[in-house]
Structure P
Amino acid sequence: MKPEEVLESIERVAPGQRWPIIGPERGEILDELVLKHKPSTILEVGTLVGYSAIRMGRHLKKGQKITCVELSENIAGTARSNFEKAGLSDRIEVVVGDAKGVLPTLKGSFDMVFLDAEKVEYLTYLKSVERLLHKGSVVVADNVRSHASEVADYLEYVRNSGNYKSAYRDFPVGYNVATANQGDAVEVSVKL
């Protein structure tokens, strides 16, 4: 299957399964950022069934890599199956475990980070990987409107620490069943 076919398949079943995927509208920001910044290494925190990793991974070239961190081995298995179907297994690896324990053990550097796990932990996640970021690394945090109170400390940090140039991207029409009525947003922060 082509990656787009796998994405469409996930989009069709996500509402019925109550999978909180980023969806096609907010997912376009991931496409835009990967095409603009051309990251060679991406870290995704919170993979679920692999929807957003497939969105990003389809734009990577051979030898470029996404490292996904997913808490549940069962869900990680579904994500791996979706990566295989999309023909992206060579570019996407899944590390199973609690991100708070996994992130401090990672090595190398990341050109892009996508945060989409426990919202109250976004700042913890970011601080765990800041040592692996460089000037120009892009950090994308999902659900910053629907979970505004949970990510308030994160937003305060990326907007006011002097370490990032940060921008709020609002999406009034939501795909996610939990946020469809109120819309949602992502915060895009570039490391200075």
Structure Q
Amino acid sequence: MNGPFQQLKESLLAAPVVWKGEYPYFVHPITDGVPRLDPAVLSSVVELIEQIVDWDSIDLILGIEAMGLPLTSPLSMRNNRPQVVARKRSYGLDGEISIGQSTGYSKGKMYLNDIKKGERVLVVDDVLSTGGTLDAIIQGIETIGAVVETVVVVVEKGPGLAELQRKYTHIQISSLVRLEMNGERVVLLNEVI
């Protein structure tokens, strides 16, 4: 049987590519929820994330709606840490904060709830392109007075991760794999793990 990174790599290389206008877009169950997610791929991703996180420095796991959810739930259960979700809808709970986020694809608001001052947070997301969403979330968590210890994204494409690393030198920000689109196929740029 393949190791965790090989399993993730093979699933990404097999991802179908669709065209949105002039832009090729890979479709993968970790980043899009379709096609169906092989539990072995999810287990591999969770195992890879677990290997790079210092769990003694984490009090809370934050996932980003929507595809951060299937990643944070097994991490929460396996590492006995509570989880919260950065949502695209307001619930109006006490302490909720609104953050503006801007990506290469959209602009909007997200909402953070139930993050306490001083908590050490692991942020997990599926894909990072421009870094706009993660930048807003990091700023929101810091506004609350919590500490972003670690950010892990599964798939890195584009310049966003490097820009966030330059901006937030006090935070461990990493990805499991870097890729780009080359016409009809996914190209892995380097093996981060």
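The table below lists the values:
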| item | result |
| --- | --- |
| For 2.7 (distance in nm of label points 7 Å out along Cα→Cβ at positions 135 and 151, calculated) the corresponding structure among P, Q | P |
| Of the structures P, Q, the one that 16.8 was derived from, the read-out being mean count of other Cβ atoms within 10 Å over residues 79-86 | Q |
| Computed 5.4 for distance in nm of label points 7 Å out along Cα→Cβ at positions 95 and 183 - originating structure among P, Q | Q |
| For helix-only ellipticity at 222 nm (-39500 (n - 2.57) for each DSSP H run of 4 or more, over all residues; to 500) computed as -11000, the structure of P, Q it came from | P |
| For distance in nm of label points 7 Å out along Cα→Cβ at positions 23 and 39 computed as 3.5, the structure of P, Q it came from | Q |
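No value in this document is a laboratory result; all are computed from the given coordinates. A quick note: this is a predicted structure, and the numbers were derived from the prediction, not measured. Cβ atoms are built from the backbone, for glycine too; each structure is taken alone.
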